[in-house]
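Asker: The next part holds the structures, each set out as structure tokens.
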Structure 1
Amino acid sequence: METVLKESMAAQQRYEIAEASQVAFARRSIGELARGLGFGETPAGQLAIVVTECCTNLLKHAGSGELLVRPLMDGGERYGIELLSIDSGPGIHDLYRCFEDGYTTAGSPGNGMGAIRRLSDELDLWSMPGHGTVMRAVCWSSARASSAVPARVTYGVVNLPLQTETVSGDAWACAPGERDFTVLVADGLGHGPLANVAAIEAARVLGMPGMHDDTPLQRIMEAANEALRPTRGAAVGIARMPSVVSAGGLAANVAFTGIGNISASVWTEETHRHLVSHSGIVGHSARRMQQFEVPYPPNALLVLHSDGIGSRWDLARYPGLAARHPSLAAAVLYRDYSRGRDDVTVFVARAAGGA
């Protein structure tokens with residue numbers, strides 16, 4: 001099963017790292033989260049070192065940055081914590097040497113990246129001179145069970161409230177299936193608690209009885225429309241992608257039904273296909289529910305985002321990023337295209353298979 005919390009609509013925690021005192025605060029707060037998820041002493045200690053090294057690297061090499069934190073669940077058997085370290089600094093010139101103990105460009109001992117690699121259960125990194133660095137590190141509470149089934153669709157998400165708010169008016173949820181993977185992104189009208197209620201109600205629809213791999217997207221949207229009538233309403237986008245796509249295999253498509261300002265597209269290095277969303281407000285004025293489809297080639301990325309992200313993004317500006325973990329693409333889109341005046345959700349997914 002894909003690493004996903006049933007409460008997947010919960011927003012991430014964001015830690016701004018611009019001075020040394022903020023490192024200790026982030027470490028303590030993330031440690032409390034880990035203890036709440038059942039981390040034992042050893043994995044919690046390893047996580048604390050990873051957090052410290054991530055924050056220290058932001059200060060040393062970029063001057064400042066931010067750390068986004070999201071809890072994970074793997075098949076109901078164990079919990080984890082995902083750290084996204086994001087900066088707009090000078091970037092890393094030698095990506096491979098930076099993991100060697102003793103290698104440094106900041107006059108420090110040069111053991112930070114090596115420690116992160118050793119103590120993280122999952123690690124991925126993208127950097128480019130002049131384009132900053134984004135890194136994903138995951139620490140799990142325990143080892144993966146031998147019976148666990150590897151994920152097919154790999155995805156990443158950034159979901160944050162407007163900085164003046166305590167809760168996000170955006171929410172998301174996903175439903176992995178045997179053949180297909182369905183994702184819903186909702187943007188409640190306005191900001192704050194009432195927008196949060198609307199978005200959460202929309203996200204919960206994917207877990208309702210009767211929602212399966214073969215449930216038409218229009219039916220899911222109709223259910224969201226009914227669920228949101230007591231709320232202020234929301235923009236909602238629902239996409240369904242294949243779980244596995246291989247070169248030379250059967251042709252595959254992504255289906256999408258949207259109402260309001262949720263953008264969806266399928267991106268490859270050769271093409272960038274947008275999917276159409278109709279105007280309206282789910283729960284109040286959702287008059288037209290229509291499904292659209294575009295081809296989904298091997299190694300393509302499915303990208304959904306709320307209007308907290310500008311529409312004129314292009315991953316071609318970041319060579320190699322599309323091949324990394326989708327969380328890194330989501331982090332870069334957030335970093336470089338966030339409007340700064342709205343809640344933000346950006347969801348990026350890739351099917352298994354490829355060339």
Structure 2
Amino acid sequence: MSGNNVYERYQRQLILKGFGEKAQQRLCDARVLVVGGGGLGCPVLQYLCAAGAGCIGIVDDDVVSLSNLHRQVLYGFEDIGKSKAICAAERLKKLNPLIHVIPFEERLTALNTLDIFSRFDIVIDGSDNFETRYLVNDACVLLDKPLIYGAVSEYEGQMAVWNVPVSGGTRSANYRDLFPEPPDAFAVPNCNEAGVLGVLPAMIGCMMAGEAIKWITGIGVLSVNCILNYQFLSQQFHEIAIEPLQAPRNLVPRDAAAFQQRHYEATCPALQEITPFEFDQLLATENVQVIDVREPGETPVVTAFQYQSVPVSRINKVMIREAGEVVVFCQSGQRSTAAVGLLKRKFGTACRIRSLKGGILAWLQEPENNING
């Protein structure tokens with residue numbers, strides 16, 4: 001680290017007691033991967049970039065939508081429809097030209113995760129679905145990578161640091177020590193279903209960035225073997241201790257080959273989705289069975305295509321055509337994702353079963369579909 005511009009940029013950090021040039025150099029040499037450029041990922045990316053993390057990777061295959069903008073403040077109205085990874089990388093380079101940013105416009109899978117993770121020192125998980133969380137956790141355990149985790153739900157958030165070296169040559173607790181197996185897809189609603197205030201992921205994301213800086217620079221005490229919960233409405237924090245156990249660690253694939261054969265999307269079926277655009281194309285083929293798993297009386301009422309109404313609580317009673325296409329929809333995609341998992345357990349691979357991404361509300365946002373009341 002050298003140069004007057006560098007010193008002036010980071011001067012307020014450099015003069016901190018216990019930080020100094022040595023800690024700043026560690027930041028400049030660090031390679032940090034952020035999974036997800038959404039509500040949690042945005043503050044993580046912004047503050048790591050501003051602090052001078054030398055290389056930042058961003059993994060996100062999604063595009064910016066209007067409903068993102070109240071909490072994903074890296075993006076603007078002009079970014080709607082564009083790649084989050086690319087937009088975030090461009091914005092970060094403007095914020096700090098001294099760092100290197102690598103965008104990955106792809107969804108993490110069992111086939112590409114180990115290769116991507118191996119290029120970085122630490123992983124920060126800002127994803128919003130269970131299949132990605134278990135995929136990320138297991139990859140970090142296999143590769144001995146520290147993992148910083150965060151999640152939000154309605155007015156509550158949580159944060160933890162997983163899988164860092166501790167005394168005795170062992171590693172601290174990982175995500176499976178808290179949740180050994182994935183829950184049902186509908187057990188915890190996501191932000192699309194339950195809503196969220198933008199300040200909540202911003203606060204959790206800032207704490208995640210702070211833990212990353214602490215791990216990189218060696219300052220402070222990390223939040224290991226515990227999970228920090230934050231209640232927004234009461235401004236209360238409480239910490240839950242977590243003991244590392246052997247049994248949950250045995251659930252992690254034993255090696256790279258076993259990891260790449262693990263079907264995380266089958267364990268957590270949220271990846272089995274079809275976009276509104278793809279759904280319109282499929283409807284034109286007339287080779288699709290459509291199922292609405294909302295409760296009777298829910299709106300908006302859809303009249304533009306044929307479908308069955310089968311609430312998710314009775315989805316096991318539905319019959320589907322073999323060797324065909326099945327699309328399940330609900331209001332915003334959460335219940336239909338759960339229904340896909342139930343149908344796949346019942347019918348296996350007899351046909352292709354997918355959830356309408358974003359639900360009927362996302363489908364109606366398409367200009368050519370905005371015809372229903």
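What follows is calculated from the coordinates using simple rules that are stated; it is not laboratory data. No experiment lies behind these values; they were computed from the predicted model shown. Cβ atoms are built from the backbone, for glycine too; each structure is taken alone.
Asker: Using mean count of other Cβ atoms within 10 Å over residues 32-39 as the calculated read-out, with 26.8 as its value, let me know the right label among 1, 2.
Answerer: The read-out was computed on structure 2.
Asker: So, one more: Comparing distance in nm of label points 7 Å out along Cα→Cβ at positions 280 and 304 across structures 1, 2, which is largest?
Answerer: Structure 1 comes out on top.
Asker: Using Rg and Dmax of the Cα atoms in Å as the calculated read-out, with 19.8, 62 as its value, let me know the right label among 1, 2.
Answerer: 1
Asker: Starting from the value 4.3: which structure in 1, 2 was distance in nm of label points 7 Å out along Cα→Cβ at positions 80 and 176 calculated from?
Answerer: Source structure for this number: 2.
Asker: Starting from the value -10000: which structure in 1, 2 was helix-only ellipticity at 222 nm (-39500 (n - 2.57) for each DSSP H run of 4 or more, over all residues; to 500) calculated from?
Answerer: This value belongs to structure 2.
Asker: Assign the value 20.6, calculated as mean count of other Cβ atoms within 10 Å over residues 136-143, to the correct structure from 1, 2.
Answerer: 1
Asker: Any idea which of 1, 2 comes out highest on mean count of other Cβ atoms within 10 Å over residues 120-127?
Answerer: 2
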